[in-house]
Structures are given as structure tokens and as C-alpha cells.
Structure 1
Amino acid sequence: MIRFAAITPHPPIIIPNIGRSNLNLCRKTVNAMKTAGEKFRSVKADTIMLISPHGPVQYDKFIINYSPTLRGDLSSFGDHRRFIFENDRELIDEIMESSRLARLPVGLARELELDHGALVPLYYLINEKDLNYNPKLVHMSFSMLPLDYHFRLGEVLGRVLQGSSKLISFIASGDLSHRVTPDAPAGYSPQGRIFDKTLAELIQRENTKGVLNLDPYLIEEAGECGLRSIIMLLGALKNLRWEVKSLSYEAPFGVGYMVASINIK
């Protein structure tokens, strides 16, 4: 069953060994990630279900990493902490069967390293000093199919995860608009900040319908990479009672970072 959920950004710059002096510019995000990590660890989930925008994204298919062992590090950015997880392939097999029955295209990939979209949240979720806590991991990528496919697959995930005897934490990784300020890495659009403000307010109000009905033009102009992950999470939570316990937002480098910690009632 799902016991905890969170929406997290994934900029490597919020990792201390990478961000260094820049960490002070994104302190709100760092503190929110630490708080989410504390809540996550209090649940002691058996398995982490993590949706990342930076895995092998295919246009017409969702991809799950089926490697027996999931590993990776952020050494290319400057942090050498190594992450190793056992894949929860039993849970993946159930997801694959349920997706097939729902006629949703989900494929498997092997021999993949964990990407930074997964590793940055995991850095704050997993305390490297707690050697006795080793949850399994399911590492999944979204697709470029329409948003309603993502919500429908989220519903499938929700049914599978809720039907499991395992305790599960669901993490939706994704940054918001990459066009918030004139010096943003993807260029500037005035719609970027509007998108971020609108989405953050909808999540704070737990307004799933509003998220699903966001203006396509606004989404396109925002240049985001987190909406699909969030929609999959909202699909998984559809039949659950949940509340946003805390939410933070900032865009210190022109990219929107939202951290939302969600309690399952």
C-alpha cells in the first residue's frame, strides 16, 4: 500500500558537494527536501516507486528499468556517493500485467544507470548513515503520449501498489518551468512563472481536475519536465484520501523547484 508520496525537483545543484556556495541560493528547496526525507524515512517503506523524466523516454511507451540491481552516482556533476538498490521486479511484473490488461503501452529496459532525475531525490531520501535501511526501488520513465494516458497509467499503478502487502513510497521527480526568468537556461517566457504559480496552487488545493485541465499553450510555453510525473502520481492517488502536508517553491536559477510532501490518510 502507498504510505507516503512526494513531488520533488532534481537539480544536482542542491547536492552540497555540487552546489557548494550556490546552496544558499536554493536553501528553501534544500530544507524542504530534508523535511521530505525525514518523513520518508519515518515510514520505512519496503519499496520506492520513482518516476523520473530523465530515464529512457520514448514517445509512445512508458519504460520501466528491469535491471536486477539499480545503481548510479552523480560523479559527472561532482558528487561521488554511490547508490545501489535491489529492483522490485515482483512489483514490476504485477504492473506490467495490469498495464497490459488496461491496454497501456509499458516496456522494459535493462542495464541502465540511475539518472539524475532519480538520484537527486534519492540523495535526500536515503540516509547513507542508516545502513540497516535498504528499500527496493522501481525506476520508471514517463512517455510523450497525451496527459490522460499518464493519469490512466497512474490509476493502474495505484491499484497495484494499494493491493500490495508492501509499504510503498511514491516519488514524482520533476522540475517545473525552465523559463521563469530572463536568464533561464531554456530562454524566457512570461508564461513560465504563471504555469508554476498555477500548478503549485492547484497541488496545494489538491485540485487534480484543475491539473488535468491546464491550458496546453501554458504547458508548452513553460518548458517543464515535471508535469507528467505529477499526473502519474495524482492518478495513483485518485482513490485515496490524501493531503499536502507542506509545499515549497522557488526559482533561484530560472527553473522552478517545487517540493510537496503528501500524507496518505
Structure 2
Amino acid sequence: MKLVKKELREKIGWITLDNDIKRNALSVDLLSELLEALKSLKEEKARIIIIRANKGSKVWSSGFSIDELPRDGSDPLAYDNPLQKVIRIIQSIPAPVICMAEGSIWGGACNIAFVCDIVIGTQNTCLAITPAKIGVPYNTSGILQFLDIIGSHIVKEMFFTAEPISAEKALGLGIINHLVPIEELEEFTITMAKKIIANSPLSIQVIKEQLNILGNAMPMTPQTFEHIDMLRRIAGTSDDYLEGIKAFYEKRKPVFLGE
């Protein structure tokens, strides 16, 4: 069964996350289909791409699939992880990518929303980044993507509490571009897409790449990368990490010992 639907109409590429029974959890299969849909729309020269959940969804995506987190101490969010591949193609694809955020966005799905060029939500949209709930060592590029959009104090609060932030707060922080009534979400998004399509595609492509280059222009020494990698290994091989996954399946609150 396909987990992602893809359509191109009137130069607008539509990608719909279509695994409602799993709340669009970011499994390897769903992410692989999402990656292929993005590549296909790039080849078809879509002028703009909209990523959405099914109409009426309460959850845009519940984040990375717990079932597929490694238990052997390997990096759960390594460079070649399908989630990282999806993030990189969204950033590099010439066409602007809009996150049409109907419903809540959790965990690693927040990173997909953050790297989209524009986010349009409703009063039902909220975002929560939840690695601390299960002891996952979050990847450095993901944290940097948060810092690109919002200040470090808010990023720390989101990571430390793992609590969702409301649509209104996300709008005020610049995470969401527009909040619209849920019944107007699709029409509003299409109207914006058509405004973008009316402009120069080459100009938009160049400006998007410029912004990405400038956003990544933070110098970092090899020693700093090695230090960060060591910190992530400590968390990824810890008892807390295994306890977080075990507690999730046992439907109980984890008992973290900091070990």
C-alpha cells in the first residue's frame, strides 16, 4: 500500500502523507516514498511543491517511527538516514516547498516543516520536538535548522520540555508564516502558490539557493564536530535511550537515571 500520494496539476506539485492509521509516522518506507515523490516532481519541473496530510487530519505527522529506532548504539539520525535525505532535497530542490500544516507536528517531522520554505497552518497546528521523552540524541544539523528559525532560548525550551507550542506562539516566533481558518487552508495555500508561480522561476531558484548558502555560512572547526559527535554517542549508547524506547512500548512513564 502506498504511503504517499503525488500529483502535479497546474504546475503545482502535491505530496500527501497518506498513512493515517499510523498518524503519518516517519517510517523508512514513508520517507523513501516521500523522497521519490520530491525527486519526481523536481524532474517534472513543478514550479512549487505542497506537502500536506489528508484533509481533516488531526496529525500532520507523529514524527520518526519508534519501531525503527536502532537498539545497538548506532546513530538513529545518521547522514544517510532517509529523514536526512528528505530534508536535504527539500532544501536543494529549485522549487519553493510549502508545508500545508493541517494538524499537529511531532518529533522529526518538525525538521521537515522547518526546512520547508513556507509554513501555512491553522488553529489546530502545534509543534513539539520530543527526543528527550525517549532519550534520543538529536542530530546536529537538525538542531541548527531550529536555530536558523528561532532563538536558542525557545529551542532549549522545546527540546528540554518536549511540550508542544501552540499555533499562535509558532506564528509569533516565525515558524509559521500564516494561520488561516481550517476550511480556508487549501484555498489560501493554492492562492499563494499561484502568486509564486507568476514570478520568475530562475530568480526564485537563485534566491532560494542564496538563502540556503548564507544560512549555512557558520564556521565550525573539525574539533567542534568531533566533540558534538562524542556527545551524541554518549546519549545514543546510554541506558536512558533503551529505557525510553522500552517505556514507550509498555505505555508507561520512563524512569531515566542519567546513565
Structure 3
Amino acid sequence: MKSEKSVLVTGASQRLGACIARAFAGAGWRVFCHYDQSRELAEALVAALTREGHQAVAVQASLADEAGCASLMQQVRLHTAHLDCLINNASTFVADTATSFDATLATHQLQVNLLAPLSLASHLARELAPAPGAEPACVIHILDQKVFNLNPDYFSYTMSKLALERAVALQAQALAPSVRVAGVAPGLMYLSGPQDQHNFELASRANLLRRPTDPQDVADTCLFLARTTGITGTVISVDNGQHLVPLPRDIMFVVDDLLQGKTS
């Protein structure tokens, strides 16, 4: 039996995006798995989901400009007349500081992390929203616990996620009643940037529950938001309480400093 609901997951070829795609497929949704350069991973995921009896389609686009965003939604429209959920998971994460600020680097992060999600949500509202009277579509922005636990590291990345967090409420107001908008702010789930495994083992437990964030918890939260039609304009933290443990720097750098202090 064909799925009645469809979801587009950006950055779905690996890590959290792939976990979200699997969760929705397992719940009976048709999944559009977006990728940029990771074609083999995306196609392998789609093949695996298809073998399991799910509906999945790989769609390629760069989110580095508006033309790519438009192309992505056009590809989705070839397969479906409406989209029930958009999960803006794709992002770029590059280290910089306010002192070493590089406008070109910052512009790229703002485009992929902020402008692309806003654009895709706009395309959904204009072109792929369910018919009047049907359940509203749902846009879910994947954020970061850093938006509630500020430190100055990864300056441009953090700025992009801060703006996207603020956009949750604004878009919820602007796109209602045909589209709901929510956000999910995960904690540390995977090796990040220059982090090594030892650093991750320590950093991922620097939260109230003393354990790494489980990507499945994040995926399940996205599915909950997509299914719960009374929720809009809100953000859920899925981080084992990491946002309640304020630190002066990004956790990986705090751990590095501690390790260096122990070995010096």
C-alpha cells in the first residue's frame, strides 16, 4: 500500500539525516532523501529502505544558492502534488571566531544553514502545501543546543542557528494555517569538526544525564512533531540537558584544555 504522507529530509545521506529518514520510512511515510555530494550514501540508503518495503527517493541539489533550493523542490514536485513535512537538517559547520571573521565563509554558512531552510519552507508553502481543509504541512528546523547555551566558538555557525531558531516563531505566524513550523535542538551526537573519539567520549557526557544524545531520540521527536498537528512555533531541546550546563567555550575545546592540563 502506498504511503499517504511524504517527507523531505535535507542532508539525509548519513548521520542524523539518515536516522530521521529511516524513522519516517518505518512509520509509513514516503521519504525524499536529499543529498548534495554524497550520492553513493544516499542511493545506498534509498536502496536499503526500498528493500525493506518502504518508499524512498534520492534527490540531489546544492543548497548553496537559491537556484539549488528551487531545483530541489521542483524535483520533489515531479513525484508528489503535496509535501506533508520538510525537515531542514543539512548544515555546514566550520570553525571561526569573531576575531578571525571571514565574510565569504560566513556567507556560505548563512546560506546553507539559514537562507536555504527559509527558502525551502517558502517553496513548500507556495507550491506543495496540502489542499485547504487538510492537515497543515509541518516544517522542522534542526537547530543546536548552542542556541540556548551560548559561547563564542564556531561564531558564524552559531549566528546562523540563532537566526534560524528565531525564525521558527516568525515562520509559524507567517505560514499559518497551511504550514506549521517547529524546531529541534539536539545535543552532541557524533564526532564533530576536529574532535577525536576520546574527546567525544568525554564531551558527549557533559550534560545532566551524563550520556551522549541518541540520534534516534532526535528522529523520534521529529516524527512526533510531524504527527502532532496542534504544535507550531515551538522548539524542543533533545540534548540530555546539555543546554543547562553553561560553558565558556565549545565543549570539545573545554575537554581539550582539561586533557592538556592533565598531561602537562
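Laboratory data are not the source of any read-out in this text; all were calculated from the coordinates shown. Since we're looking at a predicted model, the values are computed, not measured. Cβ atoms are built from the backbone, for glycine too; each structure is taken alone.
Looking at distance in nm of label points 7 Å out along Cα→Cβ at positions 94 and 126 over structures 1, 2, 3, structure 2 comes out largest. Calculated for structures 1, 2, 3, mean count of other Cβ atoms within 10 Å over residues 6-13 is largest in 3.
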